[in-house]
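Student: What follows is a set of structures for review.
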Structure P
Amino acid sequence: MNGNKLRVAMYSPGMVGFGHIRRNASIAQALRRSALDPVIMMIAEARQAGALPMPPGVDCVTLPALCKESNGGIKPRFLDVADDELIGLRSKVISKAIKAFQPDVFIVDHLPLGAAHELERALRHCQRHQQTRCVLGVRDILQDPDTVHRSWATETNLNAIGEFYDAIWIYGDRALFDPVLEYELPPEVAAKVHYAGYLDQRPRLDFVDGQLAEFLAGLPSGKLALCVVGGGNDGVSLAEAFALADLPRGTTGLVVTGPYMARAAKQRLRRLIEARDEFKLLEFVSETAPLIKRAERVISMGGYNTMCEVLSFEKHALIVPRVHPKPEQWLRAQRMQELGLIDVLHPEQLTPRALTQWLARDLGPTPPSRSRVDFGGLNRIPKFLAELLGTRVAAPAPEPVTVPVFEPRKECEAT
């Protein structure tokens, strides 16, 4: 260790939404709360890092933003410079930060070599100096097997995992989806895998800001139906359908657009909301957990973090997942639906009437999600880190998990 404090660096590639950095922020919070009590340096895109609350002892080295296009290519999101120039700049910033900070552990989210291989220089530095353990953290479901083999489990990435990484932490429940089996990962990669469990989002309630608390206090005292669409870049159809749905008597409807929804779409949605007294709109909140907790029902897309929030707070939820160009959200939603924990509506069946009907249904007791799905990730990760460093840490035991067999809910249908 460097000095008296364990040092951890965490990398979020950005490019699309806030999924990577939100996941790392939850992990950073859990590590800071553990007996390890590390100093944590986050490496993330500037506007994302500045938008999210972080616990004490965590700070950020920021990167100019990239944008991932529908064809898989990447380009600068804001700067008017060549693609290679921006990637080179990000690579140099990351490498110099790692060299200067000298972390004991470097946790990389999702991409073994980072966006456009921007981590290779930093990883080779860690390899040469042999003082930094490297961990690859991945969500429960990457994509369908064909897409994973084509874009993630490539020869280049698998070689990088073998050469640079000491461990792979999977933030999911292997009883629901086992990436090693589903993606037929080679034995040398499988040997590095540790299954953490999903990341409980309830601790994020610590980061309720004053403005959001004031907004929540000003809501009518009745029921709240919440619609969240992740970053918002492809959530317009869902938000508009929700804004046109009929709410049950005594219910307030709240839409959170996300920071990446196109301006014209946001303006159109605002006009719809302003015409209906029972609806309200928020363009962006730094922490959605308080809204999820307050809501009686949630209608959302099916990204990893949103799903963790819905299940952590055991809410009645209707998931309208993204299905194109990649089916990650659809696969996740199907697995959770099979456990009876959520309802699912295919985007092709999305209409205001379908949402109206779901909101009017008697759904019975709230689903006991935390007893059906392993949510011990934030308890296990400090232990994984301690084992990697050969130290001991007192970590709370995860909640007991049972996975009974019972009848799944039927998929919602538009009529």
Structure Q
Amino acid sequence: MHFPTIRISGPLADHVAEIRSYLLRQGYTMLSCRNLLRLASHLSRWLQQQGLGLRDLFDEQIDSFFRARRAEGYTHFLSPRSLAAIRRYLAEAGLTPEIPAAAPPQTPLEQLLIDYEGSLLHDRELSPRVAQIYRSVARQLLVKTSASGQLDLCRLDGATVKGYVLESSRGSSLERTRATLTGLRSFLRFLHLRGDIATDLRGAVPKIAGWRMASLPKYLAAEQVKAIVESCDRRCTLGRRDYAVLLLLARLGLRAKEVAALSLEDVDWSEGILLIRGKAGRKDRMPLLAEVGSALASYLRRRRKTSCRSVFLRHRAPHTPLECGAIIAIVRSACKRAQLPPVGAHRLRHSAATTMLRRGATLEEISQVLRHRHHATTAIYAKVDHTRLRELAQRWPGALA
């Protein structure tokens, strides 16, 4: 396909070829490249008219440009988001001003929260999402104990901790309250180990009424899982990608985060082994089932050529790695196509465990496949093994034969 000539004047005039090559490497089509270069041409002319250079291209100038573009009657590419690919190139090439470094924390309270989050991420190797939740709990507690906004850990005692728990748990679900208490104990432990408080206040965190294994694991029937997996249109690259993702969730019981983290180096085709990067930095080697391997190979053969080493990429440009949320969205879309109520990716993990159990696998074997650190985590699946539970059931006295 012939690439149309687009004349650009102004600060971007010397960068047309580089921008075009960058967009093509990112997976943009010729048509998209043409449209984005036309947008860049307009931006360059506007900068020239305003007497500005690329070093003056801050967010305020971008907003002004799009206001001017709308005023001139343009009907497409009217928001800063449409310029994202061009701005990424300019930033990576060092042509635009660097984003100023974040200002140092203004209060000791903010500094304490930053230190705590850093400990969660680096020392305990928690995920950024969990670290954010724990930090939010810590902030709420500190705000409650700091009347004037100044950090005052001297007021932090057992009564304050209990009062915070009672206040924060009012109207919250059991699961949310448990998460809050876990985050609270984590923060109090951090303060004690750092020497910020003399007493370990974790004992002041009250326990809540809740029993382990009190609930049943939610799972899908085998025919429902089959309908979800087979809802993908494998005639196109997008369908092949989603099909491979769903098989990893449904056959190997992977977590959404683990699927998103897969890289090309994690697949050992000669040995038939898959390297899984799990919780807390844990790495496990799992056998690559023939069905899963075939689906992965089918997708990778059709996937766009890119320098990105992640297995699963966005279907539309830019072809960046899928994140955990995108994996969950794939499952929900498949449920919709299969005319089933939407479920999360973890439901397929529960379903995989239940299917293995009903096919005769032991809890020990299921624990190894799901890579549980504690056998007690796997024990809950015994509650859905109706066949074996029926063998253990005692006849009710006086019941009819």
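Student: Computing distance in nm of label points 7 Å out along Cα→Cβ at positions 44 and 356 gives 5.7 for which of P, Q?
Tutor: Values: P: 4.0; Q: 5.7.
Here the read-out was taken from Q.
Student: Given a value of -10500 for helix-only ellipticity at 222 nm (-39500 (n - 2.57) for each DSSP H run of 4 or more, over all residues; to 500), point me to the structure among P, Q it was derived from. Spell out each step's value before the answer.
Tutor: Numbers: P: -10500; Q: -16000.
Of the structures listed, the value fits P.
Student: Quick one: mean projected area of the Cα convex hull in nm² came out at 20.0 when computed from one of P, Q, so which one is it?
Tutor: Details: P: 20.0; Q: 29.7.
The read-out was computed on structure P.
Student: One of P, Q was used to calculate distance in nm of label points 7 Å out along Cα→Cβ at positions 116 and 196, giving 2.7; which? Intermediate values should be presented prior to the final figure.
Tutor: On the way: P: 2.7; Q: 0.6.
This figure was derived from P.
Student: Matching task: 3.2 is the computed value of distance in nm of label points 7 Å out along Cα→Cβ at positions 52 and 84. Pick the structure from P, Q.
Tutor: Numbers: P: 3.2; Q: 2.1.
Computed on structure P.
Coordinate-derived values only; no laboratory data. Keep in mind that this is a model prediction, so the values were computed, not measured. Cβ atoms are built from the backbone, for glycine too; each structure is taken alone.
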